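S.K.: What follows is a group of structures, each given as structure tokens.
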Structure P
Amino acid sequence: MSATQRRAKDFPLHDGKVIAALDTLFSEPGIAIPGDGARVILLAEAHHTLKYHSPGALGDGLKGKPQARFEGGEHTAIGDGVLLRFAKDAPAIPAWQVELHLTNGLALTYGQIVALGADFYGIPERPIADGNTQADRQARFTASFNSLAVLPASREEAQQILQVMKTEINAANQAIRDGRQPHEAYDELGDSLSGEWNKITGGGSFASPLYPLGRYLKLAASNWDHFGEWALLAYQAGHAAALQQAVLAHASGADQDLELAYAMNAFADHFLTDLFSGGHLRVPRKQLADSVTPSDVGSLISRFMHDEDSKFGLKVSNDQGDQWNCHGDKRYFDTIDSSNRLRVKQAVQQSVDEVFAVFLSGSVVPPEAYAALRSVPDLKKLKNSQDRLNFAPLFALKGNTVMRRNDVNNLNDRSQSDSWWGWSTYLLLKDYKPNKPAGYLNPPGVAPTIKADGWQSQTPSDPNWLPGNAVRYAFSYTKGLDESYSGPWTAYAELSERFQPTLNVPVDASVGATARHVFRQFRGGSAEPIGTLDSQATTFIDNHQ
């Protein structure tokens, strides 16, 4: 038996197809093809920073390779944090307290629909943004929404998906309680939940060598609706459909019609929230899929740029003149993303309020005038790959050509090339260790201290300054729009007869910081920024409720 025959025999055959790990393609022995016309199934394992993995045929591309996005728990928190109104003179109601009733009997909160929309429900072969006209995109959106809201099978399936999502939410909450950054909990979960979601949506378990692709992975394979200008088009289509439903609710005056308008808008707001994830703003997701052969290799390598931009964040601005640092998926709850959290919440509330305004007036506004779009990061500014405000993008467009950063390991290398190949780029990226971008700030190595004689009050006050509660503090470094992660926490200070302490917050000139953000956490709650000190001040009085 020849060496070639032995190598070929090492790989299992299924229906005449060779099954092998993706990395084997680049090993010295390679993959032996048993005959003309044979097909190879490549298994992309769940390492090399890939959150998901799925097989694909070389002839058909690496079908089903998902791209990451804001995690389900993050989407849920954003949506459930808004206020909903149902009558002109009635008070607003927190969204997490309201069930929106769908045609098939599902009753979900606004945040749950934001989380389920597009990631779990939609038409895989009909991306919304691929529609040639606004009417076509609206029709595609409605079909996607109806896959959740109308199909009888979705009633039980959606509940199963949400049940699995609780694992993610509980892990993030536990990290917050433990004083860790929540993205660490997401990293620890890895692929475990994705396999369950693939199975729930009609696919197979990741434990199987050849698992069928469920709708969850099929949607992820063509998910440019979640990125950049395509996310804008998808949101505009969905928000337009929701506003038309609000006009019907205006005519009928029926609560169920307004509930449906809110539900449609929640589905659309999935795309809106993705526009506040750093990893979704400048990745040329569709162009990489269209220009790299096979196309799914382009989708695969776009993941690396997504992860870079999500991890280190992008400095962005919007039409309202706001400037901030926008981090990405798995970092929504991190202390470093507190400014971005405020802005995405504002945008989603604007989106919700516009639905209610149309319900009251019966008149819609054109897509280019949607209020939430004024809060969204300016995508045109981010397209300038030579913009010194941000580190060099891994991929960028020059006309219709996708350029690649020459040194993939150097986030500060602004030289680019159009002479690159998908497979060889994957080889460079699969084990790469990029450096930190210019301006990166390391977190403090010490915690602030609580002055024993610096407590400002002996009077309890709601909701947190109460006997039996406890409080602790941390701080981060900032310089312009750059910010470090927060450093270590103080020990919890038990509250009994003294409240609102004074802190000593040390200065460390070695990192070049110009200010420090102070964070507070009450026991059982989440970390929140409560103030800023300039480069010289060392005393901070916590007089916040």
Structure Q
Amino acid sequence: MVYLTHQLIYPSPWRKPAALALKDGARYVDYQVLYDQTLRVGKLYLTYGLSRYDRVAVYMDKRIETVIALFGTSWAGGVFVPVNPLLKPEQVSHILNDGNVRILVTTPERLELLRPIFPACRDLRTVILLGVKKGEHIIGVEIVDWADISHATDKSPHRVIDTDMAAILYTSGSTGKPKGVVLSHRNLVAGAESVSHYLGNDSDDRILSVLPLSFDYGLSQLTTAFRVGACAVLMNYLLPRDVIRAVDREKITGLAAVPPLWIQLAQLDWPEGTDGHLRYITNSGGAMPTATLNTLRKKLPRTKPFLMYGLTEAFRSTFLPPEEVDGRPDSIGKAIPNAEIMVVRPDGTPCGPGEEGELVHRGAHVALGYWNDPEKTAERYKPAPGQLAGLPMPEMAVWSGDTVKMDKDGFFYFVGRRDEMIKTSGYRVSPTEVEEVAYATQVATEVAAVGIPHPVLGQAVVLVTYDANWDVKMAGTILEECKKQLPGFMVPARVIAYPRPLPRNPNGKIDRKRLAGEMIDLFEEPNS
């Protein structure tokens, strides 16, 4: 049985020791080597004083050592904190301090970037480097060479159980600084079990790891592959075309991405025969535009699309089976295995079919809350609705803050995120609903609807677009279609062309908050 995160890599009948576990360019390791190296790194942590539940931050690009550093933390009884390699020193400093990180694993190049922040990192005691320069020194911090794993003392790991915390993932959020979501071993293992089940993963799969490992959706590509003894192919891509080349070169069978990347991938040519080995694609982190999905399905007719919904606070909530895509292309599906998803009113009573309400998730995937933040934890983690009055200790569920509805057949439909909803003329407008109409015109490469403060309307709906071949006439085309398909209060007051691809947050999603801030100065109510 697998109870703890690191046990996902233990050699077993379905994770054969000689089977390929990780591939990184020309480098690769099998499950036996991955297991051996993980234990050595875990013992290195213990040698330098890792206590039970101590946080270990890993700030590197995607490489074999990154994975070993994460899973070695789990083996030793610590808590791993993957740090997105795109983050700047100030953002990394927030994570190191908020997470009370004791050990940092990084590279010499990144160490130089972080050097100015170290005096403020009050809990940091040890930095483990992949290659140490002679004379390397930081006041108050011990520098350790990764190569010392061969000399680590033979210490036993701290005892942990499946309900103990295993990881802290920092979410970008829509307001304030990132929050650390605390995940237990049970969360991570249950997620791997559930996803590998409905995707039908097995040891023959080759899963491309494109998304950041600091993103729960990205980390899931590792845990899902390891659960069934498959191979995870690591990739730090620069351009969307690099992803397609990797899919072809590595004969990838499973590919996960977020909507902005799928939009770009759909516009490119895919090598003939790709759908002969690419068994499935998955989408999460936002709704995939129907036009994008249709284009991908035409180019990859034998590849099955899985449309999913999830949130870091509960990992994954729903998925739409490929056989339902034609009939319900705008649905986020039904609950994943071993989860119950409810749509409730503010008082917790269940909504009827077609009635909008808040999505609430209960089950093994519900995280432990936000690190060092009981107030925000209390806002999001509350007793699950519908519990029996005699239950002495109520079960906690995640109240997502997302508005959804459910049809008479039990399929869910995403309406909008509470913190992204646009309030205009007394109405609540979902950005995704406006964006869907704009994408369907196939005029612009990228679009994002944002709310801009307005003295009369409260907020005005502004559609920000990007296309390399933008022409002012394109704005008219989009507006005309919006007027045809949307009620008056949802029609954008302006379509504004952005000079470059729309900005993303560290997880690759379009950064609506940043766009809204930039648009305030650019937006002017049209005279007509």
Structure R
Amino acid sequence: MKDMASWNEGDWIAAVAALALFVFLTLGGLLAARKSEEVIGHPRGLFVLFYAEMWERFSYYGMRALLVLYLTKFWLFGDGKANLIYGAYTALVYITPVLGGTLADRWLGQRKAVVFGGVLLAFGHLFMAVEGMKGVTDPVAKQADPAINVFWLALALIIVGSGFLKANISVIVGKLYPMTDTRRDAAYTIFYMGVNVGAALGTILVGYLGETIGWSWGFGLAGIGMVLGLAIFAIGRPALRGRGEPPVPLTRQREWTLYGIGVAAVAVIWGLVQYQDAIQSLLVVAGVAMLGYTLYEAFKLPKVPRERMFAILFLIALNPVFWGLFEQAGGSLNLYTDRYVDRQGVPTSLFQSINPIYIVVLAPFFAGLWTWLGKRGLEPSAPAKFGLALIQVALAFLLFVWGAKSVGPAALTPVLFVFLIYLLQTTGELCLSPVGLSAMTRLAPLQLGSFIMGAWFYMSAVGNFVAGKIGEATGGEDGTMSKELTLAIYSQIGWITLGIAAVVLALSPFVKRWMHLDVLEDEEPTSQSA
């Protein structure tokens, strides 16, 4: 064990994160077991979901912070290939909520889907702790190592598990509030804080263990975090007030058949994640099919809900633009930070915690800001917030490029500009992600709630795959990242996104009319005990 006098910045950050982890674990257990119906003006169920999602994100983002580094430093994939695998993996994570959301909507119910997804995730993260032969560069020999197939299986379990958990736990949040409740946007922002508390702690602790002690230590801790999330969700079930139960009586045989579909999906994803080029075709085909189904359902509806569906499509279509830039964080920006930033001895993966820490600090401000503006009739519409989000993520990359070039091509980029790029990405994220989650649950017809949430995450999947392709391009023809090429690509995507943002802001008043917020009515969901 190190003497405290010899600790570096990374050691101190990890120690503080471990202390915070203990505090949040204690609070989570107390809130899950608490009997009162409300906590700081919100249903207690919100905080059960907050902590369950916090632990799920602890495991996911901890593993995400290590993935590209693990691919390049342990499995010795080229930079371009590693970025493409990363993009394919994160894309599939956002595709599978369509499956999990549809099964939950029609038969399984959101609560059971969350539990099943959590079990798959726990196994997936624990399988990530299995290591193979380090340093194998030959593709044939690499694929012959049995551990590489365990690695692909681990990714497949995490992907499908996220599909059952991610969309459905967000839907349960919406079901805790009436449609016209002014606390909804604030509730999703609080929920989003849970996502990012978990992301920050997971990135620091999982990343620190993985980079300094051993990959299996980091990935193993991620699995333990997921088990803790499941435990809190199970203990806090009464606080959900019967929300998220099966929409119709569910026989044991049908329930196990639905779980069997999930296991079969793991086998399919196991193959897909190894052949990234096939995912691009899948995204196109599935996207066209989803658009067709959404329009088919929309045109069966009366005028007001039909136009709300059109507003949903407009907002969802902006996801790939935003996330294509934002998700450079875990891919090309992660590698850039590792090689071309003056990190001053701090492990690379710990920089992935900057964004979630900003979220935790800034989310209460944004939640209060939207509420304050809403009471005065000054709150920007959801499409206008999306336009503002695109402006901020574009400026983040343009500022980063300027900062990197200001010190000359041979010098390391000052670490200040890493903090600044994540700051602008974070403020943009707070204008888009929680707002989008709230808009999906508010505007979607009740019978399509989880499907629309799945579609939201699906278009995030497209953005993640776009991020992988952008990251692959930063690898150049030989697959190795260069500083000059990466900065040129960052500049190009920044300017293109600024142009798109201007168009979105111009169209936002028309899209706001489609939302028909003045005639929103509450619908009483039917609840079925499990």
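FYI, it's all coordinate maths here, none of it is from the lab. In this text, all values refer to a predicted model and were calculated from it rather than measured experimentally. Cβ atoms are built from the backbone, for glycine too; each structure is taken alone.
S.K.: For helix-only ellipticity at 222 nm (-39500 (n - 2.57) for each DSSP H run of 4 or more, over all residues; to 500), the calculated result is -11500, so let me know which of P, Q, R that is. Kindly include the intermediate steps, with their values, before the conclusion.
M.R.: Numbers: P: -11500; Q: -8500; R: -25500.
The correct label is P.
S.K.: Out of P, Q, R, which has the highest value for Rg/Rh (Cα atoms, Kirkwood Rh)?
M.R.: Going through P, Q, R one by one, Rg/Rh (Cα atoms, Kirkwood Rh) is largest in P.
S.K.: Let me ask you something else. Can you tell which of P, Q, R yields 4.7 when distance in nm of label points 7 Å out along Cα→Cβ at positions 458 and 482 is derived from it?
M.R.: Values: P: 4.7; Q: 1.8; R: 4.0.
Attributed to the structure labelled P.
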